[in-house]
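Participant: Right after this note come the structures.
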Structure P
Amino acid sequence: MKRTTRAAVAAFAAALSLFATLTASAAIDATKYDPRKLPVPPIGRIPAVKPERLTLPNGIVVYLLENHDLPVVKGTAYFAMSPSLVPMDRAGLPGLTGEVMRSGGSLAHGGDYLDDHLAAIGASLSANIGLGQASSGFRCLSENTAEVVGLWSEIVRTPAFPDEKIELAKVGLRRSIASRNDEMMSMLFRTASQAVYGSKNPWGMQAEYATVEPIGKADCVALHGKVFVPERMIVAIYGDFRTAEMKKLLTAKFADWKKSGTAAPVLPAMPTSVTPKLYYAPKDDVTQSGIVVAQVGSRANDPDYAAMSVLEQGLGGGFSSRMFNHIRTQRGLAYAAGANAGTDFLKPGVFMAYTLTKSESTMTALGLVRDEVRAVTESPFTDAELAIAKQAVVNGFVFNFEDPSQTLFRAAYYEAVGYPADFLQVYQKALEGVTAQSVLEAAKRKIQPAQQAVIIVGKEKDFDRPLESAGLPVERVDISIPPPPSKLGKVAESPAALAKGAEWLAAAAKAAGGSAAWKGVRSVILATEATLSIQGQSIGISGEESWQFPDKQFSSQKLPFGEMKQAFDGTNGWMSAMGQLQDNPDAGAEVAKDWDKSLWRLFGHSEDVQLIALDKPEAINGTEYRVAQLKGAKATDMVVLFSADGHLAGFAYQDTGNGRMGPARVVELLGAWASEGAIQYPRTIQMYRDGKIMVDGKVTSLKLNPALPADLFKKPAQ
C-alpha cells in the first residue's frame, strides 16, 4: 500500500515537472507574438437564408422557415399600430389591452386555463401593443404545434377581456406610475423624450391614474378591433415543422378571418426640431444629477444611418468613446457617460448625449457634454477613433446572424415597417464605406448644437452654478405624480350633514376621555409591534415614534435587515437605513398628513375639524360603520369611521401609492381602547390595502407629554 502511494506521488510529481517545463517554454514562445498585430479578416457576406413567403386569401402574409435541430416551433405576428388610435384620456390603454389579451384568454379558453395548460406542456403565448406596433407570438414543442397554434389564433382573433383581468392589469399600471420617479436614468430619459416630442404629441403620451381609471372592456375591444385585423397581419414561423403541414394549419385557423376593410392607421407626425431650452426636473432625494442634451433623431432608412451608428459609438458608445474618456476618465466627473444617435424604424428617434455626475459638478459636466456634441460636428474623428468605433459597430453587426431564425423574423419585421428586404445588406455595404469625413458630414446634417434641449434631473441647491448660467431659457418641469381621481365624487355638504359629523366626533371624543384631556397632550412617545404582510411574505417589526405636536416627528423601526430612522424637525426631513443617511424632501408632507388624520387633532383640536356625515354606512369585514368625510383632508377620499357604540373606529382613504406598491384604498381599524392617564387610546391597529391585511399591530407603550430633546429631530452629522 505504501509502495503504491509513493509511486502515485512520484508519477504526479513527474507530471507537474513536465507541465512546468511546457508552460515555461510556451511563455517564452508567447513573447514573440503581439496580439495587436494579429490579422483580422473582414466580416463575411450575410449568409443566404431564404424563408418561404405566402399570402392567405384574407391578406395575411406568412413567412416560414424549417429547422429541425430542436423539437421546437415558435412564431411571431406583427400588426400596424398608431398612437393616434388611443384617446389621450385613455393613455395606458395599448399596454393594458395587450396584457389582457393573454392574461384574460379567449372566448373559448380562459386565461387561468391557459396559464395552467401551457405550463403543463412547456408552451407560451404572448401579446403586446406598443404605440407604433403590436405583436403576438407563441412557442411550443413541435408535438404540440397544432394545439398551441389553435390557442394562439384564439387570443389573436377572439380575446375575452374579462373585467377581473382588466382590473388586475390596471393594478400593475398603477404600480408602474407610482414608481416611475424612483430610478434616475428612466426618469431622465423619459423627461428628455417628452421635451423633444412635446406634451401634446401622441408619441409622448404618458399613463396617469386618471387615464387608467376609466379604461374598461369596451375600450380594449375597440382597440383590438382596429389593430388585430388579417389584412395587416405579417407572421413568421420557425422551427421543427413541415412547410406543407404548417400551411394547412394556418389556413384552418386563420383563413376564415374576414378582412376589416378599414384603412391602415396613420402614424402622427414627429416634430422636426425642438425649442432650445433647459428643462429642469427636481429630484431632491439624490446626491447626483442626470444630464441629457437632446434633439430629434432620424429613421433607420436614412442614408446617414451607417455613419451615425459609427458616430454614436465614437462619441459615447463605450470605454474608448470621447465622452467616456474626456468626462469620466480624464476629468473624473461622471458615473456614466454615453450617447444614442436616436435612430428608430417607424419614426425619428431622439438623439441623446448624457452623463451622470455628482450634484456639485452638474453645470461643469453639462458644459463638457455640450462641448463634445459640438466637437463631432466641427472636426472629424482621428484615424484611431474611427478604427475603434467602426470595428465595434462591425463586431456587433455579426450578432444579427447567430441563428437562422433571426433572418426569418427580421424579414417579417421589415415588411411590417415598410423596409426593403435587403435593408441589412444595404446597411452592411454602407458601413464598409464609412470614413471619418462621412461621419463628420453626417454629424453636420443630423446634429444641431444650437437647436438642442438640455434636460437636468437633480437637486438644484447643490449645483455648482445656477441653471441660468447655461445661457438657455429655463423651464422647471413638474414631475410630481397626480393623485388618483376621487372615487367618492363630490359629497353633498349641507348644514345638517356638518352638524351630524360634529355630533359623531364629539361623542367619540367624550368616549375617549374628552376633548380637554386630549388637548392637554402636547407630545408623545409611542412604541409598537406589528406583523407586516407584503406579497405573500410576513415579517415582524417593532418601532418607536416621538412626536412634538404638530410638526416635529422622529421614528425608528427595527426590521429583519436593520434599523430605519426618519425625522422632520419642522423645516427639514431626513432618513437613514442600511448605513445610508439622506435628505427626505417628502417628510414635511408626510408629517402633515399624519397630523391631519391623527386622534390628537381630531379629539384635541376639533375646532379645526369639519366632518360631513354621509347617509350610507360602509360594511368592512362584516361590520357596519357610520361614515363621515374629513373636509379639506390632505389624503384623497379621507373618511372617518364610527362604530355603533360611538367610538372612532378608524379611517379609510385613497393612498397615492408613491413607491412600488401603487395606489390603493387603505382602511385603518382601531380597537382595544384602554386608559392612559386621562384619555382612552386604542391599543390595536389593523391596516388593509384594497381589502388585504398589510399591518396587524399593537401598542406596547404610550408616554404622554414626555420632554423631547430638540436635537432628536435634527439630521445627524455625517
Structure Q
Amino acid sequence: MALLTTTISFAQAPPAYAPSLGNAASFAVFGGGGGVTNQGANTILHGSLGTTSVSTTITGFKDGITGTPYTTAAGANNGDVKGGIFSDVPAPGDAVSFAFASKTFADINTAYLAISPATQPGGIDPNNNGELGGLTLTPGVYKSVTFKITNTDLTLDAKGDPNAVWVFQTTAALTVGNTVSARSVIMTGGGLARNVYWYVGSGAVINGAGGGIMSGNIISSAAITTSTAGLAAQTVINGRILCLNAGVTLVNTTVNACDTWTGVSSNIWSTATNWSRGSVPIASEEVLIPNVLTTKPVVSSTTSSLFNLTIYSGSALTVTSTLQIGGFINNLGNAFDANNGTITMNGVGTVTKNGVDPQVIPASTFTNSNTVQNLIISNPANDSLGGNINVSNLFTLSNGLLKTGNNILIIGNNATTSGASNVRYVDGNLRKVGNQAFTFPIGNLGKYAPITISAPSTVTDHFTASYSFSNPNNSSYLTTSLGSGLNKVSSTEFWLLNRTNGTSNVDVTLSFDIARSGGVSSLADLRVAGWNGSQWLNQGNTNTTGNAGNNASGTIKSNAALAAFGPFTLGSSTVNNTLPVNLFSFTAQQQNSNIALGWQTTNEVNTSHFNIQRSVDGVNFKTIGKVATKGGGAYGYNDDLTSVIPQPASVLYRLQVVDNDGSFTYSKIVALSLNSKLQTLNLYPNPVKETLFVQLNSAKAEKITLQVIDMQGKVLQQQTAQIGLGNVSLTINATAFAKGTYTLLVKGSETMLQKQFVKE
C-alpha cells in the first residue's frame, strides 16, 4: 500500500503563499517616494529601477537602454540599469515613465499586504529570538519582532519542491551580516530565490561589511541599504529590493531580478552576449525584454525556455521555433509574434492561498488577433485564458487542462488538436473555424466528454462548444420536459453547441461513459437529445459505437445534419437505459442509541433498491439493511447500535445503489463520532492539485490513522501518526490521485472524523 506523505510538528511553520508582483516583477530596485542612490562604481541592476518621486532623487545611475545618466554630481558613479529607469519629471523622467512607476508602486503595495501577518497569519520564530543564522528552514511563514542573520548563514531547503515558498515577516528591522562579516541566504533542495519574500516594517540593512549573497524579494515600508560607502566587496541580491515609503541606497551591489535583453550583438535569442548576464535564459529564470534601441529578439532554430516573461511597451518578441514558458506573461508591448512559432505553457503554477494558481495567457498576448501557430499546454496545475486566443496549426494537450472561463480558444481552419484524455482537456468554450469535421476535446470537473460535428460547408463557418458535468435542470433545461420519442434524458451532464457563424447544418455525435453518463444498457434505444427552448427533442440515433453494460462507453450520432443548435444531452426512447440516479443528499444523525439515516433522490429509473452499509473500523463495510425504491424522493433508515458489541466510538455509513440488472454504485461516505476526542478537521486548499493541508484539534495525545478513500470505498492510501494535545498540522501529497472526489478519514482510539475533498 502506498504511504501517505505526512509531516507533523507542533512548531511547524504554516504554508506560505506567493503574492503577485505585477509590474514589479520586472524591477530590480524600486525606491518608493525616497528615490535610489548608488555609492559604488560597480553596481549592476539586472532589471529596471524606479521611484514615484522626481528624477533628481535617482543618483549615481545610468539608464542601460538610453545611456542617460541620472546623477547630480560630477564624477559620480554610474550604476548600470539594464532594464531602464522610471520616474517623474523633470527630464529624463516624464509623464509616461511616472505612470508606469505609479502602477508599479501600487503593485508593490498589493504584494506587501499579501505577505503581511494579517494576510498570512501564524508565522513562527524558529529560534524565539529572531536570529536565523545557522538554521536550515523548510518552506513556510516565519515571524519575529526583528529578524537578523548574523551568527552564520541561513539555509532554505525546498526538499525537492521548486514551487516551495518562504515568507519572513518582521514589523521592525531586517539585518543581514554586520560591519565586520557578510552573511548569505543559501538555497538548497531545488529552492529558488524568486520564491522567498521578506516583509519588513522599519527598514533593512544588508551586509554592511560588503559581500555576501542575499536571496529573496525584500519589500519594506522603510529604507533599505546594502553594504557601506567606500567598500569594494561586491554584494549580491538574488531577488529584488522594493521600498514603499522611503529610499534605497546601494554600494557595489548586483541585483539579479531578471535576465534582461540587451541585443548588443544581434537579434538571436540564443546568443549569450545579447543578455545582461552574459548567458542565455534557462527554464527557472525571469526574463525582461525592455524597449532597447538596438535589435528586438527572435527565437529561431532552437527550443528556448524561461519562467516569467515581461515585454515592455515599444519592444517586441518574435518566435519562429519553440518557446517554453513556465510562469506568467506580462506583455506591455503588444508585439509578441508567434504566428510561425510554438508556445509551450509548461509551468507548475504559483502557490497561493487558494491552492496552486494556473498559468494565465492574457488577452492580446500575441500579434494578429492573439494568434499563435502551435500552442502546447503542459502544466499539471492547468492553464487559463485571460482573453480569446487563436491557434492556426496545432493545439496540443500534453499535461493538465486549459480553462477558458468566459473566453474562447479558437482553432483555425485546417488546424487540429491532439492529446486529449480524462486528465487533459479544455474546460470551457472551444470554437472551431473551417470546413473540417472536428471533435471538440472538452470536459468539466474531471470528466472528459468530447462532442463531434461533421464538416461544415464553408471555411468561414464556425461552431462553439462547451461541456457541463451538472444537472441540466440547474440551467433551466428541464429533464421532465420531453418531446415525442423520448422516455428520459440524462440528469448529470449536457453540452452547449452553437453555430456562431455561417449557415452550415452538421451531424452531432455525443460521447458517453459510465463514469459520467450513468447506465447504458441498450445502444439501440439511446438517443441524441437537443433542447429547443422549451423541451428536449429526439434527434435520433443513426450510429453508435462502443459498449453497453457495466463498462458502457462509446458515441451516438444524430439522425441527420441538424439546423438547430444549443444544449444537447443523452436521451433514451425506452426505460432500458438507466442513465443516472441523482442522489443529492445523504445524512446521519445520532438519536441516543439510534442513528437516523436520510437521503433524497431523483430520476430513479430501473433502480431496484438501496443497501445500507455500516463500518466500525473505517475499512470493512457490512450491509445492515435494505430499502426498496419508490421512484424518487426522501428515504430514511434507523440503525440501532445497541446490538453492536463493543460499542464503537465512531461509525461510517454508505449507500449501495443497486439497479435491476444487478449493477451498483456507491454514495459518498458519512462518518459520525459518538465520543469525540478528535474535535475538528479542516482541509485546504479544497479543491486541491498537489499538497492538501490537514489541520486537526485533538483533546488527547494519541496515535491516529489517516486514510484516503475513493467514492467506491477503496482505501487508496493509509498512514499512522502520533499526535499531541491541541492543534496539529499535517500534509498529504495528492499529486498521484486521479481527478475526482475523495474522503479523508482520520481515526483515533475513540473517534473518527471525515471530510471530503476534490482533486483537480
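Every number in this text was worked out from the coordinates using simple rules, so none of it is lab data. Only a predicted model underlies this, so the values are computations on that prediction, with no experimental measurement involved. Cβ atoms are built from the backbone, for glycine too; each structure is taken alone.
Participant: For the read-out relative contact order in percent (Cα under 8 Å, 6 or more apart), a value of 13 was computed from one structure; give its label from P, Q. Mind dumping the intermediate values first?
Facilitator: On the way: P: 13; Q: 7.
Considering all the candidates, the number was obtained from P.
Participant: Match the computed value 0.40 of FRET efficiency 1/(1 + (r/R0)^6) of positions 139 and 171 (r between Cβ atoms, R0 = 25 Å, to 0.05) to one of the structures P, Q, and report its label.
Facilitator: Working: P: 0.40; Q: 0.70.
The correct label is P.
Participant: While we're here: Can you say which of P, Q returns 18.6 when mean count of other Cβ atoms within 10 Å over residues 219-226 is computed? Don't skip to the answer; put the middle values down first.
Facilitator: Values: P: 18.6; Q: 23.4.
It traces back to P.
Participant: Consider the structures P, Q: one of them gives 24.0 for mean count of other Cβ atoms within 10 Å over residues 291-298 as calculated from the coordinates. Say which. Mind showing how you got there, number by number?
Facilitator: On the way: P: 24.0; Q: 18.0.
Structure P accounts for this read-out.
Participant: From which structure (P, Q) was Cα extents along the principal axes in Å, for residues 491-562 alone calculated, if the value obtained is 51, 33, 23? Spell out each step's value before the answer.
Facilitator: Numbers: P: 51, 33, 23; Q: 40, 23, 18.
For Cα extents along the principal axes in Å, for residues 491-562 alone, the value 51, 33, 23 is produced by structure P.
Participant: Hey, log10 I(q)/I(0) by the Debye sum over Cα atoms at q = 0.06, 0.08 Å⁻¹ derived from one of P, Q reads -0.47, -0.79; which structure?
Facilitator: On the way: P: -0.54, -0.89; Q: -0.47, -0.79.
Derived from the structure labelled Q.
Participant: Quick check: -1000 is what I get for helix-only ellipticity at 222 nm (-39500 (n - 2.57) for each DSSP H run of 4 or more, over all residues; to 500), calculated from one of P, Q. Which structure matches? Mind showing how you got there, number by number?
Facilitator: Working: P: -10000; Q: -1000.
Source structure: Q.
Participant: From which structure (P, Q) was distance in nm of label points 7 Å out along Cα→Cβ at positions 251 and 611 calculated, if the value obtained is 7.4?
Facilitator: Numbers: P: 7.4; Q: 7.9.
Label of the originating structure: P.
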